[in-house]
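Below are structures written as structure tokens.
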Structure P
Amino acid sequence: MRITCFLIVFVLFVCACSPSKENEYRYLLNALKAKDVIELTSNEGRSRLIVSPWHQGKIIATTYDGLDANYNGWVNISAIEDSSKNIGGEERLWIGPLGSQFSFYFQQVTPLHDDNWKVPDVINKESYTVISKNKSSIELSKDMRLVNHIGTEFNFLVNRKINILSSNEIQENLHFKILESSNYVAFETKHLLTNLDSIAWTEEKGLVGLWSAGMYQGTDDTIVIIPLIKNGNSSNILTYLASIDSSRLYVKNNTLLFKADGKFRSKIGIPPEIAPNIYGCFSKTKQRLTIIQYKKENDSLYSNSFVDILDHPYKGEAIPIYNHSENFYELESNGALKALKPNEVTSHWQRIYHFSDSDDNLNQISKNVLGIDLTECTLR
């Protein structure tokens, strides 16, 4: 009798401690196979990612410990077959601006208000065409037509190339040696946007920009860490959607800390003049340090996320961070907006690196890459 009770308790304990199958990379991969997803791998198969051309060329998820490990990213499994729902995904390309009279997300409906938010189908529902692929990279493309809030039409071509990075590429990009104990996965997305119109785009009628964003599951201890430049402080930070107190947003020693728990809808923007070209995100619960590196330009025209008719619509942010109230947050970067002539091209790239290890070893990575001690990254 005692043995039987012990076995029951043991089984219940194992089940309680085991990760849900739905959180496993293999489960997600199998659920997506009907959509002809494409997998990229490196590090002898331990580092993997899923790309879905049907889901707008999104990187749905990654893993750094093989098929049977949990995946990174926030994914809505129920949306795999339903394009009207948000599937989430670890990295997507959207087109800016988001806010202002030049936004693509409010059609020509007035007033310009959150209640009229609608992501255009060409961005959110239509598939991409695969141009080429191999074990570690894939290239896709999409012709797009968008009309901004004031009625300016834009026709352009988007090329999207995704590479899963090797350990050598990671070390070369970040200038440090990966610890033997670390699990890791990293990828790079490169985008080209070509003006297909017969006329040049102008600031007066609106511009078009590349915008990289990824969705992740929030936890109570997830902190976005941004080392500000040029003595940036809290008064320089753009805030949207809600007032944010010091329990969620705090700047100390020129380092911005932002709580990404997925429980309080809020958004911040880091203007280009104080934005670094690399920042991080740490979760002690997940034993994961994420590094985000992107193409930082000297251009001054950036998308502003404020939903209104703006006097200064191009005074925006290079780094937007979004915390939702439905258990996810977003790590993002904006490319500069360009007044492109016909057939002229603009570009943007972003790299995401995930490392999993002990707290001490992740802290060593953070100090090497960001120059920041994770033990000091706590909100008061």
Structure Q
Amino acid sequence: MKKIKLADLNKILVIQTAFLGDTALTIPLFKEIKNINSNIKISLITSPRGYGAVKDSIYIDEIIVFDKYHENKGINGIKKIVKLINQYKPDAIVSPHRSLRTSLIVALSKVKFKIGYSNSALNFVYNYKVHYFQNLHEIDRILYLLSVFEGYDFRAAYVPLASEFKFINSDLIFIERFINQHKLTEQKQLILIAPGSVWKTKMYPPDNYIELIKKFELPSFRCIIIGSKDEYQLCEQIASATNSINAAGQLNLPQLLILMSKSSLVITNDSAPTHLAGLVNCPVLTIYGPTDPIFGFYPRNNNGYYVKLEGLKCQPCRIHGSNKCPIGTHKCMKELSPEIILQKVKFILKNHTKFEKENEINPQTNE
């Protein structure tokens, strides 16, 4: 079909109501749209959780919260959001989300240009369809949606995840007070540990996290265990055993982004903190178990790293993980030793922070 002139559009609507990390990975799309047409108004439909990760992005003009599991559940919720879309009257809808619910919303919306993937549910509702490349990073897959627009050269585009935010004063002050409360002066380098996950098999065992922290906890470093309110007990188990700070449930997402921007490293399972750290260009180490970087959700920025247990025939077993190991061993996480992760941590700290040689964790290096 004839390509769309993005410069002629006034309003564009993006729908992304998947997981928190998926929403974070959509930000480069907004940045590229603004680069092509700085005057265009960009709106985003996202989940309540996703809202916190993107609400302070300078590239988004309006956010519509779609609570698909509660307030906007079922067909009535779909009708409600469609009514809002039709009142808003965007020139185009771009959908990185391939779900049935999203396709129904697109189908019922009175919008001229409907852009999605060829493998989306009900893909016939999109009058502009692009290929979903399995071998690309998710950011690049999303950016390929822009190939339907005239003048956009996908091959020349490399857009890192790091974004620009305009945080509100109350969130900036909250983190300043948090740092002062815990006496985290500039002499302390902060390491954030995110031990939780929506999927249990993606969680590195708490005892392994405890052993890891004990191996690199030094006077010049302080560990903060981060997570949701529901992950408080998990985080407390690790924090209390390592003299770390348990911040689970204490920070909203903008506050967490601010804290990440002041930290030397984020260590996380294959989950949203991987991409949240990337948004503020914080070094990140992602621990992979049942999943794998080949699915396209690895740390995108130059200071992003990952670690996994090599040589397992059963790995990867799932694209998103599961609540129970399919073969009952969970080897991918249980047998990934803290020493292996320690080597990666040391390498990152040496290359991305003011790591003092006299405080070296281990004389060995894997550079």
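Coordinate-derived values only; no laboratory data. Because the structure is a prediction, the values reported are computed rather than measured. Cβ atoms are built from the backbone, for glycine too; each structure is taken alone.
A few comments on the model shown:
- Comparing distance in nm of label points 7 Å out along Cα→Cβ at positions 60 and 340 across structures P, Q, the highest figure is found for Q.
- Test item: helix-only ellipticity at 222 nm (-39500 (n - 2.57) for each DSSP H run of 4 or more, over all residues; to 500) calculated as -3500, pick one of P, Q: P
- Across the set P, Q, distance in nm of label points 7 Å out along Cα→Cβ at positions 164 and 180 reaches its highest value in structure Q.
- Identity of the structure behind 28, 55, 17, 0 (criterion: P(r) over Cα pairs in 20 Å bins from 0, in percent, calculated), options P, Q: Q
- Structure (P, Q) behind the derived value 20.0 of mean count of other Cβ atoms within 10 Å over residues 52-59: Q
- Structure (P, Q) behind the derived value 3.3 of distance in nm of label points 7 Å out along Cα→Cβ at positions 28 and 220: Q
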